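What follows is a set of structures for review.
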Structure I
Amino acid sequence: MNDVIPTDFNIHLFHEGNFFEAFRMFGAHRVVKGEGFSTSFCVWAPKARSVSVVGSFNDWQSNGYECRKLNREGIWFLEIGEDLLHHTYKYEIVTAAGEIMLKSDPFSFFNELRPNTASIVSELGEFEWTDEEWLVKKSEVPPYDSPMFIYEVHLGTWRKNGGGDFLSYREMAAEIIPHVVSHGFTHIELLPVIEHPYDRSWGYQGTGYFAPTSRYGSPADLKHFINECHAHGIGVILDWVPGHFCKDSHGLYRFDGSFMYDYAHEHDRENYTWGTANFDLGKGEVQSFLISSARFWMEEYHVDGFRVDAVANIIYRANQENNSVNHEGIAFLKKLNKSVFEFDPHTLMIAEDSTDWPQVTSPVHYGGLGFNYKWNMGWMNDVLKYMESQPSERHEKHSLITFSLLYAFTENYILPFSHDEVVHGKRSLLDKMPGDYWQKFAQLKLLLGFMTAHPGKKLLFMGTEVAQFSEWKDLGQVDWHLMEFQKHQEFNSYIKELLHLYKRSPSLYEQDHRSEGFEWVDVNNASQQIFSFIRKAEEPEDHMLIICNFSPAVYHHYKVGVLEADGYREIWNSDHHRFGGSNQINPEILTVKNESYHGKPCYVEMTIPPYAAVYLRPIHRRKGRIKYGKVKLCRNVVSRREGQQVKFID
């Protein structure tokens, strides 16, 4: 970088709220000077009396290292004629009241390992990426009609090394990526990545919006992790928090003695629930800062998307009664999403939103907030409430399962079972299930089978795949020792096979966001607690019949209405003995009876297992076309029956 002295135009854009590459001007940068380098520093501190740069290069003494104020809005600049790469530094700020404060750089690209808080002069662009094939593929395959099953990972507690310390980014690349690939997940969602001072804040109370946390290694190490994810076909999503920030003294809070990043009035500023400060999203400089952060992670780290935390806290004003709308927050979200998609239209912008605000996932030019996905918190809360109830009471709560289909296609939804549902005394998913040991496992398999078949993309928090009994321990690690026990091995096999089946079944994902992809068969069987529905792919013949029994009863010769076909084959049964079930399966092809039932033109008779999800796939024979002495079958015929190998015939 040859020249980073701020231009009048960039300064104007920054204050206006439209400088989305602010990281190129602010922060610490190496500047080419002849055959060597100097180092420039630029910071915004509008109410400061003076700003100096102190660090390991000057024994933390400010004399002679005073910044020059470039404009009355408080942009300060200093160029030091030395190459300060890898040196630590802070800004020494004298406030209007004469208070001396030491602050980390808001635009720092790397920081010291906590509990130390200094910024580190770092170089960008050194890493050699090799993910061109992934980037091309991502641009050619839209996410809406593709499979998406996200693995949510807390990097600090996925696994510890032998000494009980964190794994590094590079160690995690070697361990997490094979785990994710073998289980069939399509994406990894990472927390915590943005630098933060307190381990147990999970990264949601950040200080370094341009700095990957140093807990797990260097920026180059994180780039290696992401590059390896892409090499194995795994997308990377970051948890990102543009609504509020922590109040630690070295961070953004009262950066120059004034409330420059947050609201001036306490009632708007204080987030009493989390002990944080709310960003003033109406300020142009804050908009430039935050949108530049998103742009930075996309450009410098090749991330594929963001799960935007606490969107409700942006849509509505804090500490206000009657859900007072924050119009500045609404405008910011629209600007954020519009700018992100202008830079890369294939990014995932996922709203963690618990409100019923309309058109969250509609484009800005259609009046929406501009996200392309939203967590379906309503579905998650309803289905967990249903599952936690006693089976004898579920007939009274039937609508908790059916209600989501009244709105499932109003937004592009992701169905989440995230870390928020298995912490702070909420218990693990397995422990939420009522009943004895066997029943708990059976119902968790049922729940995940139902989730996989329900319209919407999916997300699971780490540890679910081994059926943890204990809830998430945010200072420990996943209970990997459970894999020594048969029940957990069987459950893990279930998850692996289910996700791989999901990825090769277009009917389970192609029309997730269109009502044409879903059709109820029997929505009213509250007494038996059985739900049946059809998922459809874009190809008319490619569909799947789903039957979910939320009761402990077994039903033989159970009639289910179906669409016309030459037969139906059971391709998935969560009650199979290889998954630890009671093996109430349907091993033979089910004969279609040409008589109307459940409002469908035909029906089949089958066995309905207890606490189980069953998937049936139609068989369509092409009459008169014989090859290799067999009736030719359509490509959507897949067998999961043990010992039987099916060859597709073109």
Structure II
Amino acid sequence: MGKDIIASDAVSLWATFSQTAQFHDDHYDANLEKQIRCDLKLPTRGQMLDLLKKKEISVEELLTAILNAMKPFSQMLNDLLRMFEQASAQSSNTNLRIEFDFNKKLPLFQFKLDYFKKTVQSSVVRFQRKTIRLPNNCWQLVDSINIFNFPYDRPCPESATVCKWLDEYRQDTWPVFMPEMPESGYKELDHIAKRIWGMVEGAISYYKQAYDPAKGRVSSHLEGGCQYRDDFFWSSETNFWTESFIRITACTMERLAKLPPKEKVAEAKKLVDVLKALLDTSKMSEKEVVEIIDCLEDILSLPFWKRRYDLYAAWILAEIADAMEKWGVQFHVQDGVLSFPFHATRMATCEKLNPPLEIWAELRTKSSKIIGRGRSKHIQPDYSLTVEDPSDIHNTVAVIECKQYKGSHRKNFFEAIYDYTNGRPDAKVFLVNYGPISKTLLNGNKQLQQNAVPIERVYPDAQTQQIFKEKLENAILEYYRRKAKKDSRFIYPWENANAECCIQLQWEKLPQDLDLILKITDPDGTIQTIGYFNDGENSNPPHAWFDKDCRSGYGTETIRIVHWMDAEYDIIIDNFSGESELDGVITVNIECGLSKLNCCCTELWGPSSVWIPFHLNSLGVRKLDQCMPKH
């Protein structure tokens, strides 16, 4: 333990924590102290040091309460680690360096990716001592719940968190989290299964006592067997029963959830009886679980204690990137450094949107309508999502301002929204706060109510975390769709990704014979065409088909794309009969899920040209309305 860390009792630990971690219990951290008091069952009033001494709180109890209160920040570190690892993989730089410079009052903070990984590992350590009850025959527990006779090593559960746990387990580690158990929908079974799931979580805590990440889970457990040589429960894990239990239980509950109601009830009742009998008749062992932090100094020196406000802003970037993942987020790493600066910096680009969407930090632009204190002639939000020239205020798709206030700072919040809404008139303005936001913040201002999106209590595992990402995605889609109807540089994103697409050509008396053609270009340059000369196929590539060829006017020709391939699609209209006279209007209609677009032609093109109304791919459609020479 570091010489500067004094933790002989809870009082000295609290004093050390308050100083080392710069814990301000009278301002930003008031809610954190409130949670710590609640965990320790201390009164909401009174000096913390006096209460700790009076209630005889142990060091272990206090440290556990502190770490539990800071759990959201630990989860932020996990989310950031995933983003940093993605950026590192994209830059082919395993020694990625991260720099924070959001706060001008504090020195530049930087570290390497490997150090950040260690930080994340330290942040989820727990210090606690408890007694757990465990069944002696672990494998009987697995066999009893396996009513569908799944093999122990498959199938893969549908739950993403369970799969993540299993993946990390197979990488010779003990995962730092316990996944939620999938529910069957039968209340009595879910209750007893969760009870057993909790017992297994206790078993994992018991096994983790011997875990050394440097040696790996398996080697650590085998070495620990010397200490627990007469413990049958310990030896059971040498055959990886915990992995089998979690996999089999998740698959069983998921399978039950899909059964017809009557069949589900019948199977669930049988399983309840089996599990009750097992718990009633099995011999149970009581084990004391002790998880001790080897170096308290490592925990109290974690970066997020002193830089947790910067951490929050960085975590919001991770949430932005996660919301935009399907559009191919590419991070911009310069000379092995991913920088979070206090000046305009392009952090990432979504290449699959057209034009590409860029994520900027601290983008500064001029504005003539400013009321916020500290702003004069410029605005500089935390993040700006832009297209093409970022200095053009009309090219900002969305603005995201991060706040970490314990309460709703009405004046500050309103001024920020007002300034950014007026300074970036085409953008949705998001104000996200770790704490609450007044419900009446924008009352009486229709412009702000239309363009601003204040979201309160945005932090890991909060419902608003997902709400923020969904609203941001919708704002991006809305901007691109609005622009795409007037500007051919923009692709119109489909409202239902992967939905079937119907392309229909309609015309009147003349020309007599127009042809609807779909040109499909694969990434390697291979070209396929669908039309009167090739009907296409449904179940095989190109997963598109042509219905009929109309040759005597008043035509309707249709091509359906049943399944999108990784390809680019062009709609081509050929004036096959070659008339120069047009009777009525030629229209191409596209319907893909909820998306409906059309393009009309009122001037006939010559026989040496074709009309190309649209370009499509699996993400969206671009309106071209161009006449091109025949190839």
Structure III
Amino acid sequence: MSLPRRDRMFADLPPAPPATAIVVTASRTPEPQSDSAASATVLDADTIQRLGEPLADSLLRLTPSASLATSGSAGSQAQLRIRGAEANHTLLFIDGIRANDPAAGNEPRFELLSTDLASRIEVVRGPQSALWGSEAIGGVVAVDSDRKAVTAATVEAGSFGFARVSAGTGFAQGPLSVALGGGYQRATGIDSFGGPGGDKDGYWNASFRGRAALTLGGGNEAGLSGFAIRARSDFDGYNPVTFLHADTLDNSHNRLSAGRAWLSHQDQDWSASLSASLLGSTNRNDLGDTYLNRTDARRATYAAQVSRRFATGSVKQQLTAAVEQENERYTASDAVYGGFTDQRRTRRHRSVTGEWRADWTGRLVTDLALRRDAFNRFHDATSLRASALLKLSEALALTASYSEGIAQPTFTDLYGFFPGSFVGNPNILPERSRGGEVSLRWKRRAWDASATLYRQHLKDEIVTRFDGATFLSTTANATGRSRREGAELTLGWSPSSALRLSANYAWLHATQQVEPTDTATREERRPRHSGAVLLDGATGKFSYGASLAYVGVRFDTDFDVSPAQRVRLHGYALVGARAAYALNSRLNAFVRVANAFDARYQDVVGYRTEGRSIDAGIRLALDR
């Protein structure tokens, strides 16, 4: 049985200096990046458009300490590991909605995330569970869609049968503003397995977003937002007789949709919000036209938050309190085992979060957050985060933080059942991580740089154990500790709107220890060395963007040999670029190249990836 797959165009302004950038997930309320101790990277609308990547996973690869593993061609399963954490240790928000898929092991489905949904991407690295709860061990990714009333459309086509069309529109009338958008893309792809006579593994993806906000006066606002994704991807699975990786006709149909309603208030001293969201997910796996299995899940979230700003002498302070409740429902069914793997499960959890921020005369900013999560299916958890940012001079700042993270067991971890091979364990505990980081940051005129050191320990890691007596596998909490430590260097230069340049390098040492007596082994699919260079800009009628992503040597396990062997995956570099020319005030033509030097590489052993591709298109903007 196959398991569900984890598998401005014309007017460009000078870039805002980093000191004025706002980060929204490094605290329970938005704050200037210059006052946040958190390690955060923001990709704005210009960067996203000028690089022109169709799927968001390729953009995330360009951020520090982000290891991306794709199982084949575009649209295939894409797993993101931040600072050596696991694939389900990244928390994803889309327009404020918690979007990790409860029907796919609580993983964020980055392979489904089209950039048609993204006008801004924020990545906050390090454990953030004291603010946002479960899954925020490696970090948080927040994706926001375009809130402007802009009408534009884009058409693009190119290599590997790729085609893409997208459009957006909106209006603002008095107190009401509405923004809508969506897109469709497809590709025939490549044969990921690479055997003689193999079929191509392609994908299609359709996405829609919408947002409406009504200003009520007196600092009050009400709104609705939502997104919907429909996708299909072909992939090469395993021979049902030999259990070896093979050129198969496996395909996955995925649906992920969510909506959110909110009511908020903001004045000089107070801010408050009430919200409710509902997310639904379906993942169906077929072999050709034959149904194999499917998982479905629904998550309802209700939240309330209030913040009070005040001053005590020269100290500016903010107190925030938040409460949440989540209700989840999960079902699984199959045709292979006659329904023996079917599951009907529910769970719920409640949380209380408190945060205190203080600005001590503008030189020292401190932040303390505490959260309590109460689960009805497993043990409760408490998470803490304490951080400080000290401005040593106008140009230099020192930050330090201690943070904790948790990740709840998945439904499969708890209750999964596959006859003769796997049975879940309802007694396992949430995974826990704790550690700290220090960072030195420098900003002067058009230049900025940072150097960060971090260390995290993961305990109660959920691992798979095999029972030699029953020949069954199950889940358990490791009694050893997994360690992640590393360093990050960043450098940026933004002399004008004609050029914005940034570079980053990351070093990672990530090891796993299942038992205290075991020798720590290097974690798989995590490069020790990685980095990226990005540039973009606009001058006259031209706009442009380019990127280089370097991924160092990693290790993986080859299960097509007996016994399974650990294999070395060589490092690689991916270069991409996009150039656009304004034909007139409304029409823009562009060309984009990906993997420009035709690198041959694998992120997952046994799965080939795409070579060089060239695409071209036009963009029509009816609003200047």
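Since every read-out is calculated from the coordinates, none of them should be taken as a lab result. In this text the structure is predicted, and so the values were computed from the model without any measurement.
If helix-only ellipticity at 222 nm (-39500 (n - 2.57) for each DSSP H run of 4 or more, over all residues; to 500) comes out at -500 when worked out from the coordinates, which of I, II, III was used?
Working: I: -6500; II: -11500; III: -500.
For helix-only ellipticity at 222 nm (-39500 (n - 2.57) for each DSSP H run of 4 or more, over all residues; to 500), the value -500 is produced by structure III.
Could you figure out which one of I, II, III the value 55 for percent of Cα pairs over 36 Å apart was computed from? Walk me through the numbers on the way to the answer.
Numbers: I: 44; II: 55; III: 36.
It traces back to II.
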